[in-house]
Structures are given as C-alpha cells and as structure tokens.
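Taken together, the values in this text are just the output of simple stated rules run on the coordinates, not laboratory data. Since this is a predicted model, take the numbers as computed values, not measurements. Cβ atoms are built from the backbone, for glycine too; each structure is taken alone.
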Structure I
Amino acid sequence: DEPSFTDDASYIYFTSNETIQGVDYLRDPDWGCDVPVVCDMSSNILSRPMALNRYDVIFAGAQKNQGPAGVATVLLSPRAIEIAKTKDLPLMLSWAEALKADSIHNTPPCWAIYICGLYYKWVMKEGGLTEMASRAEKRSSLIYDVIDGSEGFYVGHAQKGSRSQMNISFRAKDEELDKKFIQEAEANGMTTLAGHRSVGGMRASMYNAFPISGAQALADFMKDFMQRNG
C-alpha cells in the first residue's frame, strides 16, 4: 500500500532499499504533499535513473554501490540548502558550512574519493544508469525465477511487488537445508551467502559491479541443489 502524509509533517524519511529482507521501494516518491523528502539510498544509489526533483535530501554511504568505505554522498535540493542555513549546528553537522567549504573542512579521504571517481567513470562508460538498471533487472530475474519456479523449495522474504534487485533474501524449506546450501555454495566459490542473523536463510547481494554471469552461476547452483535435495 502507498503511504500517505499531510503537509504539516516536518519531513518524510525513508530508505529506498532495505538490505536485510531485500525490500526495495522501486520508484521515486510521489505522495502528493509539500513536505521535504529525505532518502537513505546507500544500497541502491546509481542502480537506476531517478527523478531527483522529487527528493530534498539523498544520502548514501559509498561502501555498497559506489566505492570503498569512508565516503558518503549527500545530494541537496535548493529547499534543503535554505533550511540548512537556518539551523545553528556544530560545524561538522552543518550542510550549509560544508557547502561553504566545498566539503573540505579537514583532510578528505582522498584515496576513497579517487576510487569512487573511477567507478563513476566506469558506470558512464558502460552506458549510464539506464544500463545499470537493465543489468540489475537481468541479474535479479535469474534468481527470482528460480525461487518462483521451485514450488516452495525456495521462499523469498520480500513480497513480489517490493523485491530488491540489489539484495535477494531467501531461504530453503528448512534450516538444515539452508546450512547445507551455504556450505556447498562456498565449496563452489560462492561466498558470504548467509542471510542476516535476524532473518536467517540466504542473501545474494548483487550490486552494479556484479556480473550477470555471477547471477547465472548462482541460479544454476540453486537449480542443481534443489534437484538433489527436493
């Protein structure tokens, strides 16, 4: 269901992609109210084209889909900048002060920023956000098709209309099979597939740089595992 808000809210905050259960909002906000929209886009930024005029603040840690840890990207609308100028905040918490200093109040993490720059150039060279969106759809469809066609052997955590293309969280029909799946997958070179401790099962994180061939390899393994253990 679509959320509803009123114009007397101070702001609206949401996370566009939740990585634990693999839930993605999958669209830009259009909630019919004149309230600043703040979005944590750490895990799916640059994965598809966005209508930036529908956001006032976008922030994203680089470590999932932009580059190495140590960098955070913040995008501000003109309205957000004006609001920031009215707040009396400590120097390191003030976006207005950061803008005045070109984001360099102290020594920046130069290497991490440089690597992010290389990544942005790669995204553009590969075809931009439209191409990233196409690849995300292809990767995730390979896995979701196996889940949907497994007749209950695999079960996804997210509802079909909210499935993440970055983080696919699923489980087999019992916990013992989950453990066996993770062990055999690791023996086949597919590591860190264990799901978050709060939900268990498995989680396949497939960010922009992950190749479609990797998703195909996982899909093939899932089919083989199901045939041997179904």
Structure II
Amino acid sequence: NKAFSNAQQTDPMYSLAWIGQALIAEKIDYNESIDLYRHCVDLSNHSQGLYGYGKAITNLLMNPKNKSTNAYRYSVDYLNGNQRSSDALTKYIQRNPNDANALQCLGIIHEFNHRFVQAATAYQLSFSKINQQNELSKRLQNDYARVKCRSGHVQIDAFVSQGIKLTLLDLLWLSIAYGKINKRIDAIEFLKRAIDDSTTTDEDRSILLTFLGLYQREIDPQTAIKHLFKSYQTKPVCSSAIT
C-alpha cells in the first residue's frame, strides 16, 4: 500500500497506483475502495478500474440498509454513482463481452435505474455465458424473471424455486407475478409457505406477513388484519405493518 501511495504522490495521474490502492482497500475498507476506483475511472479507461468501480457501486446498491449511510448518500446520490458505474461497466463489457459477473452487475444497476428492458438483456446475457447449471445460473434466471415482471411482462415459468434458497426479493416478486395474472389465491398460498418455512428470518417473516395482509385486504379483511398485527408482533417489525 505504501508503494502504491508513493507512486500516487509522485504522479497523481498514474491510474495504476489508484487501482493498486483500491484493490487493497477492498480488503480493509470497502467504502474507501469506491472512491479510489472512482478516481481510476476519472483518470483512465483501465479495465480493472472500470470493473472495480461498477462492482463496488453494485455491492453498495444491493443492501437496502446502505441507503442510510454516508457512503451511499455521497457515492450514489451526490455523485450519481449509479449512472457513472453503468457507463463504466458498459465500457468494460465492450472489451470483455463474456464476463458473466460484469453483465450481472450491469443488470443490477440497470434494474436500480428502472431500465428493466436493459436489465433483462444484461441478466439474460450473463446467464448465457455460464456453462453449467449452478446456484448463480438459477439466481440469474430469477433476476431475469423479476425484471420481466417489473416491466409488465410476467413469466411465472421463468422463476426458479427448486434447488435454490429464494431471496426475500424473489419471494415478493413471485407473489406479485401471481397477482398480476389474477392468481391472488396462489400468491397467498405461496406467501404462507414462505412464512412457515423454518429457515425464514424473523425480519423477512415480518415483511412477508405485511405483504400477505395487504394481499388479503379485499378477499378477507379480518384475516388481513390478523396477519398485519402478527407482523407488528414479529421483531424486527416491518415499518409498513405499523402504518
């Protein structure tokens, strides 16, 4: 790190010095690595800098809890990191079109920016670069199915639920997909199974109970109230259950 720092002081425009420091910062202080990679991108179009910045912003976007952090407010909101990282990844992929991880990162950023058609294309391309059926390939299929649903093109069969632990996002969007094709009863049964699953965390269970209650409002208002109250009793409570 000292060697890279000395090189950086000798020539602040030498992008490899910034990249070296960013790679080290990934292991020590991930938030600092975002700034270092951003400097790399500002200085040059070095592939490692482009991909590193895109990956760093993607990791920041993926955890909803990061939205309240200074790193998120500065790197994403203030510096428009979601758009800048999208541009960086696009440049990287033009040189490395077979990089499945970079394509997945680009899909996540496009989805964050509500560019669902572009996100679906990126997820689909990422899936096509994987030679074997594994957890990553199944995750990408669900990513693709989710953004298709978000764009208004529901494909229930595109979701994969076998051989993979569904994320909370998968569970919610699969239930939304059922609702969009007028299968609300199926959505309710699906949510109940997820709630009763012993591997579901209390935090996720509270959110799912709230979602279930909202789904049942028009079908069975009394049961809906019970589920919303149960969500309120489950800690940590989903904020929507309170309101």
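Looking at structures I, II, which one was Rg/Rh (Cα atoms, Kirkwood Rh), for residues 66-113 alone calculated from, given that it came out as 1.04?
The structure behind it is II.
If relative contact order in percent (Cα under 8 Å, 6 or more apart) computes to 20, which of I, II did it come from?
I
On mean count of other Cβ atoms within 10 Å over residues 58-65, which of the structures labelled I, II is highest?
If we compare mean count of other Cβ atoms within 10 Å over residues 58-65 over I, II, the biggest value is for I.
Looking at structures I, II, which one was helix-only ellipticity at 222 nm (-39500 (n - 2.57) for each DSSP H run of 4 or more, over all residues; to 500) calculated from, given that it came out as -11500?
I
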